[in-house]
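Below you'll find a set of structures to go through.
Read-outs: derived from the displayed coordinates by stated rules, not from any lab. Note that the structure is a prediction, hence the values are computed from the model and not measured. Cβ atoms are built from the backbone, for glycine too; each structure is taken alone.
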Structure I
Amino acid sequence: MLAPPPPPLPVQVFKASVHERRGRYASPAFLVAVKTLKEGCTGQDKKELMEEAALMAHLRHDNLVELVGVCTREYPVLLVME
């Protein structure tokens, strides 16, 4: 008998646009998804989100979203994906 799957992380996902600046020139904006934990999350939730980011950083495939970056300096932690 299989064990039930763990409950999903308490996350929110937002749509945003990113402007990349290189020197005086900025590239055109591109759309990204920003994933973050909801308020009241636990330390375990944050650990699992960081593990997800670490795994995504190594994955490259045409049918998978690519991790653009992770913001961890301030709360909330943000995963930015294309």
Structure II
Amino acid sequence: MREVEEEMEKAKSVLQQEREVRVCKLKGIRSSNIFLLKVLDNLIVPAIIIDQTGKIHGFNEAASQLLGYRLIDVVCIHFLF
């Protein structure tokens, strides 16, 4: 019975370490996304971020001025190619 408890403790420890690594990676990804969105917002040329399905994920101020739409109006809308 003691061996089973030790194995359970080892498994818990491994899972906790894996969780900590994933949380750290997620924080890095979020930080990168924030940086890229700030760069996008400061471009003087219109820029729209569209994924492979045609869904709009980003829309900068220059694009807003050119096209007459706000980000809130177009984000998550599917753009047809």
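Ranked by Cα Rg over 2.2 N^0.38 Å, structures I, II are led by II, which has the greatest value.
Could you figure out which one of I, II the value 0.30 for FRET efficiency 1/(1 + (r/R0)^6) of positions 28 and 44 (r between Cβ atoms, R0 = 25 Å, to 0.05) was computed from? Of the structures listed, the value fits II. To which of I, II does the computed value -5500 (helix-only ellipticity at 222 nm (-39500 (n - 2.57) for each DSSP H run of 4 or more, over all residues; to 500)) belong? The value was obtained from structure I. In this comparison of I, II, the computed figure 3.7 for distance in nm of label points 7 Å out along Cα→Cβ at positions 4 and 68 is attributed to I.
When relative contact order in percent (Cα under 8 Å, 6 or more apart) is computed for each of I, II, the one that comes out at 20 is II. A value of 1.19 was derived for Rg/Rh (Cα atoms, Kirkwood Rh), for residues 12-51 alone; which structure in I, II was it taken from? Computing Rg/Rh (Cα atoms, Kirkwood Rh), for residues 12-51 alone on every structure in I, II gives 1.19 only for I.
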